[in-house]
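Here, each number is a calculation from the coordinates, and none is a lab measurement. Quick caveat, the model's predicted, so the values are computed rather than measured. Cβ atoms are built from the backbone, for glycine too; each structure is taken alone.
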Structure I
Amino acid sequence: MLRRSLLAAAPTLLAAPAVRAQAAFPSRPIRLIVGFSPGGTTDVAARLMAPKMQAVLGQSVVIENRTGAGGNIATDHVVRSAPDGHTLLLGTIGALAINPTLYGNLTFDPQTDLTPITRVAMILNVLAVPADRPWRSVAEVVAASKANPLTFGSSGSGGAGHLAGEQLNRMAGLNNIHVPYRGGGSLITDLITGKVDFAFTPASGAGPHVEAGRLRMLAVTTRERSRLLPEVPAVSETPGLSEFDMADWSALMAPRGVPAPILQALHRAATAALTDEEIVAALARRQIEATPSSPEDLAAFIRAETTKWAPIVRASGATPG
């Protein structure tokens, strides 16, 4: 009788540790690693998400900035972290889709060494020119470039702004000259003073100078107009540039091997943050659009973006800045 009772209870006894293990997550603060300095668009998105994720998960979500190598230092750190869900990466188009081609010696593969959780945001980029330049459309910039190559600045070689300029060169048959800067601040300064002719740069940084009359915003770089700036045309509306599309994005990733129940919990928390009305509005004020997704859609998106940008990176001759 006792033996039968013990046998009957065995499945429950065996299941109990697994239940307790799942219920224990998270058992300590979660570190959200950002590969860029505090105050940038990626860092801002992380800090807006963190409190809501913390409320859902019941543990602190701590932002940790590990800068350098276009996000590779942060990505490598997360790849090497324990796959227990307590260390996450807020990665970008650079680290997750461009750097595998740009850098020849990466110690990781984003598609195999990381696990997708959700897309986070689209960072709205624009083509901006100094206010004293005569151009008022992308078509006029293209025409001027054909008459005499112009200079375009970016916040770093191989980044979204650089590759947008290279995409324009490729599609319109131009030979505009790239001028890389170490960050967006110095780029904007030189753009305002006319040391470079134009730049593809985040709308959040260009916007105040457009309002002050120091810069002119000609187009957004996404395939279609953005709901955040509906009055600004897309580059793709220009004749001959209908395929132009540079979507600057970020995504939440975990190390490879994180158990499915933990990934599901993280996805629920991140989605709760990215659909919260106050957070969505706060992002929008900074020209950042929340774009939550399923892990499967994110995985497919990263594959497509890596394939898309590889030939442009190679053709540009870009090297790590």
Structure II
Amino acid sequence: MNSASDPFVLRDPASLPARLRGGALAIGNFDGVHLGHRAVLDRTIAIARQAGVASLALTFEPHPRSFFRPEAPVFRLTPSPVKADLIAALGFDGMVELGFDADLAGLAPDDFVARILVGRLGARHVVVGHDFHYGRKRAGSPQSLIAEGERHGFEVTVVAPARAGDTLYSSSEARARLAEGRVEAAAEILGYPWFVRGTVLPGARRGRELGYPTANLQLAANCELRHGVYAVRVRLGETTLDGVASYGRRPQFDDGAPLLEVYLFDFEGDLYGRELDVAFIGFLRDEARFEFVEALIRQMDEDARAARTRLAAEPETTLPPSAANRTG
């Protein structure tokens, strides 16, 4: 079924509205919607507008790598709702999200084309990246897709790899940079500061006792962001706030499950149950254990000063869009 709360995302292509059939279709996982993906997505928008047809992005959930290796799910840069927001902001008319299961994984490449692209979506033009593969055992390639397009009467555009110098824009490289705490370098690939979205949870209130009340967010269990302290920029509804955040196991207290603890500058109010977008602007230091709590508080004071300085250097940083920012 399609999401009742998000009409932009269609999860049942068999019920695709007539206005979206026969459009230009971008296909990919699009995790991160990074600058390499943007090359595919922007080309799709341009083709759709020139032809006067709808623009659609076809994605898959869960990520195929997580389906085939459930014991080692991939570190997601953009969960489905965030990915939808980013794609919608580009001007797409809709996002079709296919459930990636054994049936879909077992489809032969020609069946995938005939049943999904032609039968359910009525694609008029398909746009893919240079490394696109599809169908059982990833047997389908851009070249076979071109041949299928000639057979079924749709056009295919294959977009060349996007890179900056020797760096290929890729989700894997963005993940690797985040795992190293190199959030600025990850932003160079993504085209925006990497951010997480979550609902504020009740905590142990230790931060309040230390003079730094925090908003606590539980990130995905397989999040590979480097544990440490970061300068962050936070969206709360229509408001953007600066802050400092710690992500890790709290070695000073319990070495528990990783938690994101965000202290917002110049803010007073109850955040429990509120949704936050937290963008990582700069890495400040690794998390650490201190001999005395007083030493921890002095370090937190220094972290706050360092975060303010770092954020002041980028006053124009714009957070990526949210569903509330959609114009259509």
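Between I, II, which one scores greatest on distance in nm of label points 7 Å out along Cα→Cβ at positions 71 and 95?
II
Rank structures I, II by volume of the Cα convex hull per residue in Å³, for residues 103-222 alone and report only the one at the top, that is, the highest.
On the way: I: 126; II: 181.
Evaluating volume of the Cα convex hull per residue in Å³, for residues 103-222 alone on every structure, the highest lands on II.
Match the computed value 1.09 of Cα Rg over 2.2 N^0.38 Å to one of the structures I, II, and report its label. Intermediate results must be reported in sequence, preceding the final value.
Values: I: 1.14; II: 1.09.
This value belongs to structure II.
For helix-only ellipticity at 222 nm (-39500 (n - 2.57) for each DSSP H run of 4 or more, over all residues; to 500), the calculated result is -13500, so let me know which of I, II that is.
On the way: I: -13500; II: -8000.
Structure of origin is I.
Given a computed value of 20.1 for mean count of other Cβ atoms within 10 Å over residues 31-38, which structure among I, II does it belong to? Each step should come with its number before you reach the end.
Details: I: 20.1; II: 24.9.
Value 20.1 for mean count of other Cβ atoms within 10 Å over residues 31-38 corresponds to I out of I, II.
16 is what came out when relative contact order in percent (Cα under 8 Å, 6 or more apart) was calculated for one structure; which of I, II is it?
Working: I: 26; II: 16.
Only structure II yields this read-out.
Taking distance in nm of label points 7 Å out along Cα→Cβ at positions 239 and 295 for each of I, II, which is largest?
Working: I: 5.0; II: 3.6.
The maximum falls on structure I.
With mean count of other Cβ atoms within 10 Å over residues 79-86 coming out at 20.8, pick the structure among I, II it was computed from. Don't skip to the answer; put the middle values down first.
On the way: I: 17.0; II: 20.8.
This figure was derived from II.
One of I, II was used to calculate FRET efficiency 1/(1 + (r/R0)^6) of positions 87 and 191 (r between Cβ atoms, R0 = 35 Å, to 0.05), giving 1.00; which? Mind dumping the intermediate values first?
Numbers: I: 0.40; II: 1.00.
Of the structures listed, the value fits II.
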